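We did not get these values from a lab; they are worked out from the coordinates using the rules stated. Fair warning: this is a prediction, and the values are worked out from it, not measured in the lab. Cβ atoms are built from the backbone, for glycine too; each structure is taken alone.
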Structure I
Amino acid sequence: MKKKITGWITALLLLLLLTCTAYADSTIPSSVAAYNGKRIGVLTGTLMEGIAKETFPDSEYLYFNNYPDCITALLSNKIDAFLGDEPGLKTIHAEQPEVNFIRDRITNQEYSFAFRKNDPKSADLCAELNTFLAKCRRDGTIQELEDIWFGVDEDRKVVDMSDLTGKNGTIKVITTSTDMPFSYIKNNRNVGYDIDLVVRFCRDRGYQLELGDVDFSGRIPAINSGKYDFTTDMNVTPERAEEVLFSDATSTGGVVLAVKSEDLAEAAAAGSDTAKVGNDSAGDARSGIVASFYKTFIREDRWQLFVKGLMTTLLVTLLSLLSGTLLGFAVFMLCRNGNPVTNLITRVCLWLLQGMPMVVLLMILYYIIFGSVNISGIAVAVIGFTLTFGSAVFGLLKMGVGAVDGGQYEAACALGYSDRRTFFRIILPQALPHVLPAYRSEIVSLIKATAIVGYIAVQDLTKMGDIVRGRTYEAFFPLIAVAVIYFVLEGLTKLLVDCVTRRFDYRRRRTEDILKGVKTDD
């Protein structure tokens, strides 16, 4: 009897083991499982993290903001593979043949639009969109969109917003412009599967459309703060459903693993089953610096994106420079004579500003402090950089004025000068030479710091570089182009401030200027 029971238990265990093995094989393809233990790239703010941990439990995970960053890391051997949506990776492979993907899907996914939860207006808009989606499925519009945006005919990939009436108001939609083929920039216009679908919805319902652009991780904060009505192309998960209200599915697809094409070629040569790869539709690939320059600047007039981004960077920098200088100087004048209340408030503000990373300050201003206010990202960026630059100016003035000998005040007082006249005519001119070199460095730091404004939906120079990389999937050339532009800006800034510095340096004054108004022939 015991032998029979033991035999039955052994048989059941073997059956259970075979069932688990078969389930594992059907859930995670062996071609994908071969990358367990390697370095896997994950997009921040997406469901890829959970999938990566389930599929590759022994791997190291590295986080990136967008696909161009993942591609750069892959081609520079920082990671061995990264997770992505199948439609997007097909497009990436077409544009960048060095990147390929394993055709076996890790998971099947539904993509939907996400709305603010527990908000009656958002619920009504979501219901309105669901009604439109049902109509699109019945009349074949969804199939038409898939044929256009998941196909290879570039002439059909056009979105026309010119006929949107706006008679029923404006809706604001947040997207990510590096998410081909769902949302990206083509010929300096927003296009993509999701953009086309939203435009058709607005046309059908009489809305005007206003688009914003942030990385994946910023889209849910953008709608939950009330800045935008809904976001496009989001994977549906139970955890996200606790935070946002999902529409019905707008499209379906799956998560696949992107790897270097040469790795797949080596696997194929070795007879590995990882040789199952995506279809190569890239055609002839251009190579070399000339080809990279053409793709980055000439094709689709992408140089205009860099110019637009440069203008935004200059606008934010100049406004922040002027307003920050005025703010720092005004606060210094209020605190100069030791007012206890003003000094206390200033110390607290300086402590907050100097102890907080700039990107965190911008996101707090944009999504929390001005979350319910209809204010542009550029205005918020100017406010944030004005505060930080003003605090730097305050510190520089305090240091420069402190370097002037106290006897200067006593001499001016003995000559009958007022306090204000003493400061502006005697103290400040001597303090400026001490301040201006550091002031120049602060301006250069300000220019470089503006590179983070993409977190609050501002398309500055760096963001435009990411958008171009999102179209060309060039690993390095757009980054180098952006770096060169920043170097030129910083060089011109240094020259300008050096000219001002020489003008205010009392040690460089001519003798006739020093003796101006003094009688020398008595």
Structure II
Amino acid sequence: MPVTQREQLTDALSHPEKSWDIIVVGGGATGLGTALDAASRGYKTLLLEQADFAKGTSSRSTKLVHGGVRYLAQGDIGLVREALYERGLLFKNAAHLVKNESFIIPNYKWWAGAFYTIGLTFYDLLAGKLSFGRSKHISKRETLDRLPGIRQKGLYGGVVYHDGQFDDARLAINLAQTCLEQGATVLNYFKVTGLLKENGKITGVVAQDMETGTVCQLKGRAVINATGIFVDDLLQKDEPHKKPLVRPSQGIHIVVDRSFMPGDDALMIPKTDDGRVLFAVPWHGKLLIGTTDTPIDEHSLEPRALEDEIGFVMRNLSQYLTKTPERKDVLSVFAGLRPLAAPQEGSAGTKEISRRHKLIVSASGLITITGGKWTTYRRMAQDTVDQAIETAKLNPHTCVTQTLPIHGNKSDTEFKDDLYVYGSDKEALLDLVKENPEWAEKLHPCMEYIKAEVIWAVRHEMARTVEDVLARRVRALFLDANAAIEMAPTVAQLIAGQLNKDEDWENRQVAEFEQLAKGYLLVGS
């Protein structure tokens, strides 16, 4: 296992004359991917994240590794082809997290079967040898059998197609571990507060350890702004009064019990009230439903679902299911902000904002990467490092991430196993129980997580807080917010034992987590 102890990692920053080839700011999908690409090419790489890895957008996706059926409908064939190629690579390189999921579009119009079958056959063709399976039309009876709970009246049949499904935050943690294995230094809770310049050119960053308060100046030949929805904050430090590059769009998801649609297939609704798609996807034993597309003026690390968005999801879902979830049935609701490239003047809708990624190099040499989505993170990283080589005049080395296995990669994953997300680490995690048999106990009677997972998260996955564990190392907060609140005291006690924290720290952690988790509960449900 790579070194994940914070004291050893921060020690790498303590030498004032040390210089990095590439400093990456931001620990979401794009930042972690960029750090991995850079380190695996042999560059001295540092990544700094102000909160926890994947704290923002990168833990709040629809959990799909996909080409984007929506973008095919919009005619963006280049984006779809690129995403389908990257989907295939992820399926090979993170086989313990990415699974082949079948999606069914129910047809309530006589022409819909042929229409979607033709479109999705083209989708399959674009994937080429990396296809997940052929799309096909299925009968009304098979549609009802495979989507139990779907509305029967007016149903003509369905169309099945295949895409990828994954656990976003778990992939982010595994990327961080792979970065460390490739020789990078990656740190969460380390905030970049300023930029260093000489003669108008970027020479490094000023950063603060959010745990100790220590401030340090870190020299780097290339500095990459991969802060997602926060890219404009760092750009303002570089060029005050610069026009925003990003316009956030909020998407929400609600999580309910699988009983509302207990089959193994996912439901895809191709056109909702606002013209976008809606998914209902089996995920970790629950049903994940989303997403919305709401322009937002402010960005936040903890966005909140709006009542209009909750109503939108419930209303559209009710048109398809015989038994529709009510507010009281919602186990968790979470919101995420997409860092979409800002539209041109005179354009307002987020549907007009590109999901393609963009690279911008400031006059100072600051490299900013914006846009994109989880599926294409690796390609975004490759393009970003290529740009850094050019901008900072680094000795060129070829990208190797197309075939680089991600930490935990395991081809024969049994996805019905509750510990499948650990991949090749599973046996080592279970060995912790030999150290302390009590760690085999469940954290909550309604969920399968065990205490050993908390210990593992602290020792090997850089978890520092109760939220880190319950939101992103295990996904309890996103699956059942009330259960997560009930687990918090036990989790705090386990973390405190590993990090030598006192009872006051435990109590503060529990109180902070409870306050945060209330935002994942529907008021009045």
Structure III
Amino acid sequence: MTASGAARLVEALERLEVETVFGLPGVHNLPIWKALAASQIRLVGVRHEQAAVYAADGYARATGRLGVALVTSGPGAANALGATGEAMASGSPVLVVATDVPAALRRPGVYRGVLHETRDQTAMFVPVTKAATLVGAAEQIGATTLAAGRGALAAPAGPVYVGVPTDLLVQEVAAPLAEPPAPGADAPDVASLERAAELLASAARPLIWAGGGALRAGAGQAVGALAERLAAPVVTTFQGRGLLAPDHPCAVPGPIHAEQVGTLWDEADVVVAIGTDFDGMMTQNWLMPAPPSLIAINVDEREAGKNYPADVALVGDAARVVDALVPRVATRPGLPALRRRLRELSEAVAAAVAADEPQATALLDVMARCLPADAVVVADMCIPGYWLAGYRQVPAPRKLAYPVGWGTLGFAFPASLGAALAGAGPVVCVTGDGGFLFACGELATAVQEAIPVTVVLVDDGGYGMLRFDQQHAGDEPFGVDLARPDFAALAESFGVPATTVEGFGESFATALTEGIGAGGPRMIVVNARMKPPPTTSPRWYRRG
């Protein structure tokens, strides 16, 4: 049976078990909309192409499944680049499908000025994706889409781009969609496992550093078992938050940027790095000294030792490699002592936060009391988001989404829409006034799609972090204070109930509890100014 190129694309999405896609229609991609109308896939229409990719990213982070964004040609595709770069930097499996100008109107090497034409649309996506492909024939659409989705999900996960000339979408394709062969999984190298075990046998103060690769691989149980055998504390990166439950005896209760926690790194004689590349944001731009010995577990050998040299590199899926390492490691004494030390460390970190910024303590306390265990917090690049990303005790994997990979402002609200539609639990978006204005039009999406998300909008009068940066440098704030709307009135004009509170006290707790239970979009505007936490670069203690 023949089918259009667009129908083959949708068939590929169905093969990939895609249930929801996010997109914005344009004259070039309407055949995809027609094909989706005949499928069971839910199409969520957003108001900006950047929001489509952010929403797909939020969906992917909350579930581990493929997030899909559909955008149109030229400026539509270009609008998606910033969000695609965030997905790439954070390892999110996102498939971006963009139409391109009709193949029949192209001339090789000639820019003709066709509507929405760029000189090389596919090339725009090369730096911000794992792979970028322009389909050359209608018969290739289904197989290319299927392979791209599989590629986005394959470790190391990340976005993949597919460009489809619009005239190919309406051409009839006779050949059925073939299933590409599944790649095999390599077994961990036995000799490297033995070398790692020998190194750990000689360690007096081992430390485990676990990142987003460990979380995406579902390696929490294996990492916890290894930590207990070694009686080793486990530090998690922003992308790894929630890998271990907060009550795990080896879970470190705070970010490595807190000086009390940083001591664990300085004391360690062997570090086991799992699914991490030791990026600048986590290492204070590599002011943390290289450990005396490093065992790096990474699915990508090039990533394993690119920032700190690895004595042993174990290449492969984090869960499989750690599972293979655990039985080779002897159980060490010291777990009760570690538990006591981490409890003392938790008290010291909490006291430091309370002394540093009491409103941060109040925010963290309300979040801990009011959010159910399955709640997903989507934080923006804003001061309250920084506090939550660094200091919230995340109860489980995929319960925190934070854009520190590329650091894109305006991520949280559209990403929270995708997370809320993933069915992973109630979703709370924490954003600032500046970041929210990037995508305030998505209030219409939230209403039209009846998306149950609670938006906590902290209004501090502008770009609070940048205001702090200027003051920290001894300058007067300039160009960082913003004219803002009445945010509660803005939300209500879209049909979103809203309330305004002062600070993070009991009024905020009540509003948050009511918002989570409302079953639809809600907004809480919090008037508050906060000092940024020690996780932000102006306050990195290793700078002295």
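A few comments on the model shown:
- Source structure (of I, II, III) for mean count of other Cβ atoms within 10 Å over residues 193-200, computed value 23.8: I
- Source structure (of I, II, III) for Cα Rg over 2.2 N^0.38 Å, for residues 385-496 alone, computed value 1.15: III
- Structures I, II, III, by Cα Rg over 2.2 N^0.38 Å: label with the highest value: I
- Origin of the value 5.1, where distance in nm of label points 7 Å out along Cα→Cβ at positions 169 and 369 was derived from one of I, II, III: III
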